[in-house]
Structures are given as structure tokens and as C-alpha cells.
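Every read-out reported here was derived from the displayed coordinates using simple, explicitly stated rules and does not represent laboratory data. Small disclaimer: the values here were computed from a predicted structure and weren't measured. Cβ atoms are built from the backbone, for glycine too; each structure is taken alone.
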Structure P
Amino acid sequence: MKTFKSLCFLLLLFLTDCSIESRTLDFDDFQILVPQQWEKIELIGIDSKVGGISLNGKDTVTYDLGLYSDDLDEYIAFEDYGDSVYVFDGYNDSPIFKFKGSIDDLDKDKFYKNEVNWDEIDGFSAKIVRPKRSGFGVTGVYIDSLYQSEFGKIGFQISGYNLSPDNERLFLQAIKTVTFK
């Protein structure tokens, strides 16, 4: 059934982007269908399996398969003082917080660059992250637990930062073709 779903998705991907020739990149633990000109990048990890993909030589995405894979959460330091909200804005001998509004009126979601959606990839629940404004933010996927090792849960993450709009679109399509071995 998993193979059938993958084949259906690949057919859909092919039909929506017929002008782009594709190929499968094999990374030992998983495979991904990508545009023909994207190239595999070999990297060396210490406590996990890592690697990457060069997207047309313009952008790069990297993956991490291991105990400490990045969950792609976006962190913004908010501080509430009374009925006012402040946002962390850097250091100058000590942390600097700037006033952003009152607790009752402030929409904290507007400060985040990325949006998060959930989908299924190769039978796993996957967190898919993409920029709210194309070209400015993280594009990627995080899977919390592929399997349990003797040391803990093995997660998977593949992502890139500030990808061009075309590479962002193609990468989001490619992410859905990931199959694990």
C-alpha cells in the first residue's frame, strides 16, 4: 500500500511538472526524487548521518538522520511585563527587548517567518515547514521518530534556508517523494 501511494504521488508530481526531468538520489537510508540537475553532497556527521543536495548550484538543503535532528521549530523570545509584550532584539552587553504592543492586542503569530503544516510522508507523520514569504525562511520537513534505537528515537530532518521561489516549490514537491529503506 505504501508503494502504491508513493507511485501515485510520483505520477501526480510528474503530471504537474512535466517539463522537469527527474532522478532519484540515494542516501543509503532514504531516497528522494529530485530534478535532474540537483546534485548529492556528501557530508560527515559526528553523532548522526548527514548530507545535502545542491539545488542548481544556487541553494543547498541538508539532512540529519539521528537522535538530535532539528525539529525546525522557530524560536522568538517574547517577554510579558504587565500588559505589555516585548520581543528579544539582540545583545548590547545585556539582552535587548523592544516593545511590540499590549497583550490584548498583539498577534504573536505575525512575528514568525514560517508556517507549519502536517502531512504523511512514506507512512510517517511529517512536520512540513515553509516560509510565509517565499525566499525568506526555512523550507523543510521533520519526522520525529523513524524508529527506536538502543539510545532513543531516531528522527529525520531535511531543510534549506532562504531558497529561491522556484527551488522552494520544487523542494516541497521533492520532500513528498522521500522513501525510507
Structure Q
Amino acid sequence: MNEEKLIKSIRQGNIDLYEDLMSLHVNELRTFIAFSFPDKNIINELAQETFLFAFNNLNQFHGGSFKAWLKAIGRNFIRREKQQLSRLNKKKRTFLENIFLLETDAFNNEERFRHLDVCLSKLKPEHQRLIHQKYQFRMSCEEISTANQKSLSWAKMSLVRVRQTLKDCLKKLNVERPS
């Protein structure tokens, strides 16, 4: 069955044929998405979202190239995903800057970010949680002690120790703190 007949049959309620319609375009759509996101998981997710959106909005398709219509939908999902990734990277950058309370212009060295990220990943999960609570969620020591059901002095000392661990790790990686 050709594409036009498939679309007509699907619109008439034969939704089982949508899989046939998808199979006509899945490889090309995945390749199109892969040019923007080489990550297999994101490719599959965006392709799935694109096909689901197209299925739910099939009545909005008014003829022409179904492939072009799918790519336009996919392009919008790609744009949204890139915006979300950009926001996430900005949040991560702010988070890393806040760890040492550095001025933005003194912390432009991308290598320092990578080193700090490496050091953070080496921390125990409970220490990572403390750093996130303090710098990402901007919790006070009192809030941290309550959230962790520990004393205030525990929260303060733990943060001092974790910061020192991060500084030591950075020192081992030969990264000086900017002055």
C-alpha cells in the first residue's frame, strides 16, 4: 500500500497501519536526528516523540510530503532538546562556579570545569548530595542538617571536609584556584 493510501486508511480508523507508515520513514528520520544528536538514546527518544506527535496530529497533515512533515516535527523536537541541554549546561556551570564562589570572569577556563567535574564524580554519593544541597539547592547548614537528620555541627564539618577533599583533588590534578 502506498503512503497516501496508508494515511487515508489510518485516518479512517485503521490505526494498525501506522506501524507500516512509520517503517517507511524510520531510518531516514533517525539519520536526520543523528546529525544533531549522535547519542543513540536521544535519537530513539526523539524519533519516538516525533512519530507519536505525528500520529496524534495526523489530521493536521494536509497532503504533500509526509517525510518533510515528519522532519519538520523532528526539527522542533531537536530544537527543544538542544534548548533543554543548553539550560542544563548553564545550570551545571553555575553550580560549579558556586562551589568555590568564584567570580564569573575568573572561572572561564573550561579545563578547570572538567577537572572540578572529575573531582565531584570521585566523591562518595553522600558527599555529592551535600555539595548539591549547599550549592545547587542553596540550602543553609541548618536545612542540610535537618534534611540529613544530623546535627548542625555535623553539617558544617562535613561541608568543610568535602570542600577540602575537592581542593585536594584539584591540587592533584594541578589546578590552581584563581585569585
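Work out the source of 2.1 here, i.e. which of P, Q gives that when distance in nm of label points 7 Å out along Cα→Cβ at positions 46 and 142 is computed.
Value 2.1 for distance in nm of label points 7 Å out along Cα→Cβ at positions 46 and 142 corresponds to P out of P, Q.
As an exercise: relative contact order in percent (Cα under 8 Å, 6 or more apart), calculated from one structure in P, Q, equals 22. Which structure is it? Mind dumping the intermediate values first?
Numbers: P: 22; Q: 14.
Corresponding structure: P.
When you work out mean count of other Cβ atoms within 10 Å over residues 70-77 for each of the structures P, Q, which one comes out largest? All intermediate terms of the calculation are to be shown ahead of the outcome.
Values: P: 11.8; Q: 18.0.
When mean count of other Cβ atoms within 10 Å over residues 70-77 is calculated for P, Q, structure Q comes out on top.
From which structure (P, Q) was helix-only ellipticity at 222 nm (-39500 (n - 2.57) for each DSSP H run of 4 or more, over all residues; to 500) calculated, if the value obtained is -4500?
Details: P: -4500; Q: -23000.
Considering all the candidates, the number was obtained from P.
Here Rg and Dmax of the Cα atoms in Å was calculated and came to 19.0, 58; which of the structures P, Q was it taken from?
Working: P: 19.0, 58; Q: 24.7, 73.
Of the structures listed, the value fits P.
Of structures P, Q, which gives 4.6 when distance in nm of label points 7 Å out along Cα→Cβ at positions 30 and 150 is computed from the coordinates?
Details: P: 2.5; Q: 4.6.
Derived from Q, not from the others.
Of the structures labelled P, Q, one was used to calculate volume of the Cα convex hull per residue in Å³, for residues 38-77 alone, giving 59. Name it. Numbers along the way, then the final one.
Values: P: 94; Q: 59.
Value 59 for volume of the Cα convex hull per residue in Å³, for residues 38-77 alone corresponds to Q out of P, Q.
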